[in-house]
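Down below are the structures I want you to see.
We did not get these values from a lab; they are worked out from the coordinates using the rules stated. Not measured: the values here are computed from a predicted model. Cβ atoms are built from the backbone, for glycine too; each structure is taken alone.
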Structure P
Amino acid sequence: MSDIINSDIATLLSDNKKFRISNKQFLITGGAGFLGSWLCDLLIAKNARVYCIDNLSSGRAENIKHLLKNKSFVFKKHDITKNTLNVKPDYIFHLASRPSPDDYLNNAIQTIDVNTEGTKKILELTRKTDAKLLFTSTSEVYGEATVFPTPENYYGNVNPSGPRSCYDESKRLCESLCMAYNRTYGLDLRIVRLFNTYGPRLRGDGNYGRALSRFIWQSINNQRITIWGNGKQTRSFCYITDMINGLMGSLLVKKTKGETINLGNPKETRIVDLANMVIKLTDSKSKVKYLPMPDNDPRRRLPKITKARQIIGFNPRVKLNQGLSKTIEWQIDR
């Protein structure tokens, strides 16, 4: 692993000292992806046992290859919509999905299947093994929000038949499935709605690149930075270590059972300002190119994180310029 990731894992170990999980079995779906691979690293460093599954449709084998020789780590290439898993975990991080807009717009039916059929299979596994489950939902369930900062009790403003509905509506159904299992079987589960997260290992290539990672890739190659719309739309960017702390607390703190929790950075950034920050930090010659705004692309994203602060002590610490500098350095090193 890179020095940057090693340093961040050391910070995460210090932040998560209170969680005693040595020899506990964790199942991580989507474990070769961006968030999943960081969780794998942290859990192995804390002497847990990790069963990582990923079909590698968007996850990368290189994210976890350094763990393959570790006796406490098992990787299985697996499609969660298919056969049942033969594993009895204590805890489950259910991350498997296709979260990149360009990717899910090009794979709409597969996106719906992995979110719905895949999640139902994981819920059945949770019921049979009596595991503790964390389901990762998304800020996309709020659609074109009208309340800011957006709290968990906001019901959303979603186009149910629009091009993005394959992702946001299937995630909304997953939340409904989770709570139906919670009410019917008493499953120990919680839902976290993730806002934009970034850091080393976030893909910037092809259909998998999100705005921030794409900007970095374009700027270090002195290509035009492509912005959809006029760039005045906003997002809230949370650095990976802050998000991993939020995920760990959400699963391992007992008070989160049955709760739905926003996880994200409560600071809003305009996309055009983000692009200019990346250009400056990379000392790039790139210019901005504006493209037509996609249908139903949200104009604002800003989480209310009062609940996360109160229940798990969630408090994002990494400032955007600091996180960007680390992410850019990692990308250049690659």
Structure Q
Amino acid sequence: MAVDLSVELVAPTAGRSGLRLKNPVLAASGTFGYGVEFAEQVDLNRLGGVVVKGLSVKPMEGAPPPRLCETASGMLNAVGLQNIGVRAFIAEKLPALRRYDTAIIANVFGHSVEEYIEVIRHLEEAEGIAAYELNISCPNVKKGGVEFGRDPALAGEVVSAARAAARRRPLIVKLSPNVTDITVPARAAAEAGADALSVINTFTGMAIDLATRRSRLGLPTGGLSGPAIKPLALRMVWETARAVSIPVIGLGGISSGEDAAEFLVAGARAVQVGTANFVQPFATVRILEELENYCRMNKIAAVRELSGTLRTDYDGRT
């Protein structure tokens, strides 16, 4: 039985391209380099897309080591958004990425609205990019360091400005889970013009070395990811999908095809694979194959039929 794995996330509009994926499995930003680094281990042409490492206006060295720390069923990271900068990405990485038949999504971040806009402005002039993913988990230096994503007004401000700058391509907004109610920033981003939402980024956590009484990372805290956060991520995807009308991309602890299917059932239209790439470089392709086999075994003709099919009414109880 053949399974239709294609997914349309964003329909094209006048003057702006849409985002149609050959399948719903993407490599998550920050876990797959710029994509080309994995080309010898993974057939990039098989993936629905690659979300590249976050891009800033200027190159950033990132956080001091150690940057990774294993935890129970997960991992803490404090990489500090190290990257080569948007200009070097366009000149050095993008030409190689254009050779692959997969959607290349540029993850964008900044510490002010102006920095976000400048990164997008450079990317708008480049070819070979399918969409932008806005990381709003960054501190706004002009507002005392508060994260854009934790303040609905700030989230709306940066998304609105990015929407105006991103004239050629769809705009995806990646939400932080470090909020009381994920639907608040989700609605703010949707109302400000986001075409889709990535749910979720990492949870803030920490680990302590008792021998030294210091953090096990080079910074006091880091981002928790991996299977440990999957139940929380699933819940937030479900809440977000019910709160907004734009598509949701689910991520958080996906390490198998059945994990991916659960996120689709919860309301996602596509998924991103992150921490699993550190454990197994070809995890994205394996997860795609397992998801396709799940659909085949359950006689699901098109993977999009799974999206939003969670049953919540049990004998009259919701």
Structure R
Amino acid sequence: MFKKLACSTLIGVALTAVTAVQAQTAFPAKAIRIVVPFAAGGTSDILARTIGQKLTESWGQPVVVENRAGANGNVGADHVAKSAPDGYTLLLSDVGALAINPSVYPNIPYDVVKDFSPVGMVSYSPHAFGVHPSVPVNTVKELIDYAKANPGKLNFAISGTGGAPHLAGIAFAQRTGINWAYIPYKGGSQAVADVASGQANVIMNGMLATYPTMKSGRIRALAISSAQRVGSAPEVPTIAETLPGFETGSYQGLLAPAGTPRDVVGKLNAEVAKILATPEMREKLAVLGTEVRTAQPEALGTFIAAEKTRWAQVIKESGIKFD
């Protein structure tokens, strides 16, 4: 009898182990939700939908993109941080915004370092710097001269208070000694739309979400914020050609709630990297001025921690106050 019980127990344990392994290797077994903490149409949204479609094709499971905008990404990020750590709820966001937010919002409801399991870096997109065609300038130097001659006349559209584009605008203004008012929106797409319609004057926003409107002529491109000119727009100078060393941009990353199984994170990282490595994806993003940049989960975690420290110091030294 004891032998039979022992045998039955061993079989049960073996079956349980097999079931557990099958459950792990079965990921994904249902729909995946990618939360974008900004309005539709922005850089993070475009990337989430592009990558999501490819994940659906690869795995045969639906990938739903959900926009949860608010508080410069805090609403969506907090939602994912508090979601089940099973790999089925992900966050695709501007890493700069996540790293800056702790220094901008004193009561941020999540810890950007402790409450997420980094999945991997996705891309780098420099900021596209431009003006509505009614602003009588064609170069960065002309803009600086015009702004100095007309203090307070220009307004600067930003995707959200305290975000990377906002701090890029502040850094530009501090560097050049000019003054303009900032108009916050719920996302980059709304900021782009208002500059294109003439409701706002100046914008420095992720190139992926902004350059198509510049190509159409509705926003006049003045410069790109990368260190070197980009291949998709070689005729557009860099800001650094006028202000040496000036460089900003949007780093996009994919994250899961803290505690997500390492094998699930690894599978997500590998599949997204595989998708981004295809010539189709690289060419598609390059045309929009975005450079594919992938990294292992640990590298993204290190990058976020370093960016958090960096921006905290920048904000402290600048004396910037956010309402």
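Where does the value 18.0 come from, among P, Q, R, when mean count of other Cβ atoms within 10 Å over residues 119-126 is the thing being computed?
Working through the options, I get structure Q.
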Structure from which -7500 was derived, helix-only ellipticity at 222 nm (-39500 (n - 2.57) for each DSSP H run of 4 or more, over all residues; to 500), options P, Q, R = Q
Computed 22.8 for mean count of other Cβ atoms within 10 Å over residues 71-78 - originating structure among P, Q, R = R
request  = Using mean count of other Cβ atoms within 10 Å over residues 135-142 as the calculated read-out, with 23.9 as its value, let me know the right label among P, Q, R.
outcome  = P
